[in-house]
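**Q** Got some structures for you, see below.
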Structure 1
Amino acid sequence: MTYIYRLEVETDHETGDIVTSLPTLNYTADFGGTVEESIERLSDLAPGFIETLIEEGVPIPDSDPLIGNKLYLAL
């Protein structure tokens, strides 16, 4: 099954890193030097978070509704 979650992108003003997070997945986040790198790293990290939810018997959050001009990550 594919889940689609809204992606937030921010700049860490102290380090200059780009931080991406998935609010629906307990703000699972990662960072990188570019938006692309940060999203790639988060794409590698997020499936592990979902696997942990499954192992712990915690329901996986439903996909976020698609709203214009927002970024989403499909897992």
Structure 2
Amino acid sequence: DGTRTFGVGSFRLLMGTFENEEFGTYTRYTYYRPEACVILSVNGKTLVLSGDSTESTRNLYDTLAAKTGLS
């Protein structure tokens, strides 16, 4: 979780720049209260993503892992 400092929030989606103790400032594109999320950290920047379910988030993770050669 975090505090949105810039972006959009609705009953369904949270998107934009957020801040928390764990990641500092990070970019988030998730559904509201995701069951699971994918966290990408590159060059000191963090991106948090989720699908609308644990299964769709897992599919997102698997796709990213395959395309980056990490699977």
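**Q** Which structure, out of 1, 2, was distance in nm of label points 7 Å out along Cα→Cβ at positions 28 and 44 derived from, given a value of 1.5? Don't jump to the answer; show the numbers that get you there.
**A** Details: 1: 1.5; 2: 2.3.
Comparing all candidates, it corresponds to 1.
**Q** A further question on this structure: As an exercise: helix-only ellipticity at 222 nm (-39500 (n - 2.57) for each DSSP H run of 4 or more, over all residues; to 500), calculated from one structure in 1, 2, equals -9500. Which structure is it?
**A** On the way: 1: -9500; 2: -7000.
Among 1, 2, the structure yielding -9500 for helix-only ellipticity at 222 nm (-39500 (n - 2.57) for each DSSP H run of 4 or more, over all residues; to 500) is 1.
**Q** Of the structures labelled 1, 2, which one yields 15.5 when mean count of other Cβ atoms within 10 Å over residues 12-19 is computed from its coordinates? Present the calculation step by step, with values, prior to reporting the outcome.
**A** Details: 1: 11.8; 2: 15.5.
Considering all the candidates, the number was obtained from 2.
**Q** Taking relative contact order in percent (Cα under 8 Å, 6 or more apart) as the quantity of interest, name the structure among 1, 2 where it is greatest.
**A** Values: 1: 36; 2: 20.
Largest calculated value belongs to 1.
**Q** Taking distance in nm of label points 7 Å out along Cα→Cβ at positions 36 and 52 for each of 1, 2, which is largest? Mind showing how you got there, number by number?
**A** On the way: 1: 2.9; 2: 1.8.
Result for distance in nm of label points 7 Å out along Cα→Cβ at positions 36 and 52 over 1, 2: largest is 1.
Coordinate-derived values only; no laboratory data. Keep in mind that what you see is a predicted model, and the values were worked out from it rather than measured. Cβ atoms are built from the backbone, for glycine too; each structure is taken alone.
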